[in-house]
Structure P
Amino acid sequence: MKIPKASPNSVELLKSLLPHDERVRTRPLFGNLAAFVNGNLFLGLFGDGIFARVSPDDMKGLLKIDGTSLFSPRKGRPMRGYVAFSKAWHKDQGKIKPWVSKSLGYTLTLPVKNSRKEKRKLKP
């Protein structure tokens, strides 16, 4: 599977959407930029598309809004709990930013995930 690469404009857009929170970390995912909190993915790029983790309740409502869909990095194989925002959403940060905040808030309720490096350090 060929993974699409994000344009510099999309990378800058994602960075501008990130909340100013010292717990948020960015790193590559799918060869693109993604944001994590407590080791859990909450926001990212797949090519020029933005996706976010949302609560099951938010997912129901969000998918009823035009320009959103299940995030599927592989056709027909959606990632459970993630929604993709169409490029039309990218033009209106006021529309997408509240969902980024909700994504961060929801992801903070999830159990902390240790990185593989940290797990290796913990082994006796």
Structure Q
Amino acid sequence: MALSVLIIEDEIIIGLLLGDLLADMGHDVCAIAATVAEAVAAAATHRPNLMIVDVNLGDESGIAAADAISMVSDIPCIFVSGDDATLKTLTARGEVMPKPYQKRHLERAIAATLGARSSPAHGRG
């Protein structure tokens, strides 16, 4: 199933590479946002099926962006970080993916995120 994906990443090269990887997997990147404000606006405009969120957005927080978006829209999220300790604290909130990542990491995280959302325990099934 092709997904519309919002990438929230402040490093444009990483965002573009992730976008290429997602496109190779058959998904559509609706936007790449580098700030909390851009992310919230892009989520409202494009209404993606999935967000891939870098935890650190320069001086801002990807976690804050995901929280702001989740207040108005129920979009599943995969958190990304190069800091393993940060990722461990986020595992209770959903899927996490360490940097650097490969296609197999992304495929697993997407499958786990969408699988969790369609399970009866999540309220959809």
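Starting from the value 26, 55, 18, 1: which structure in P, Q was P(r) over Cα pairs in 10 Å bins from 0, in percent, for residues 41-88 alone calculated from? Before the final figure, lay out the partial values.
Working: P: 28, 62, 10; Q: 26, 55, 18, 1.
Of the structures listed, the value fits Q.
25 is what came out when relative contact order in percent (Cα under 8 Å, 6 or more apart) was calculated for one structure; which of P, Q is it?
Numbers: P: 25; Q: 20.
Traced to structure P.
Tell me which structure, out of P, Q, gives 15.0 once Kirkwood radius over Cα pairs in Å is calculated.
Derived from P, not from the others.
Given a value of -13500 for helix-only ellipticity at 222 nm (-39500 (n - 2.57) for each DSSP H run of 4 or more, over all residues; to 500), calculated from one of P, Q, which structure does it belong to?
Attributed to the structure labelled Q.
Every read-out reported here was derived from the displayed coordinates using simple, explicitly stated rules and does not represent laboratory data. Just so it is clear, the model here is predicted, and its values are computed rather than measured.
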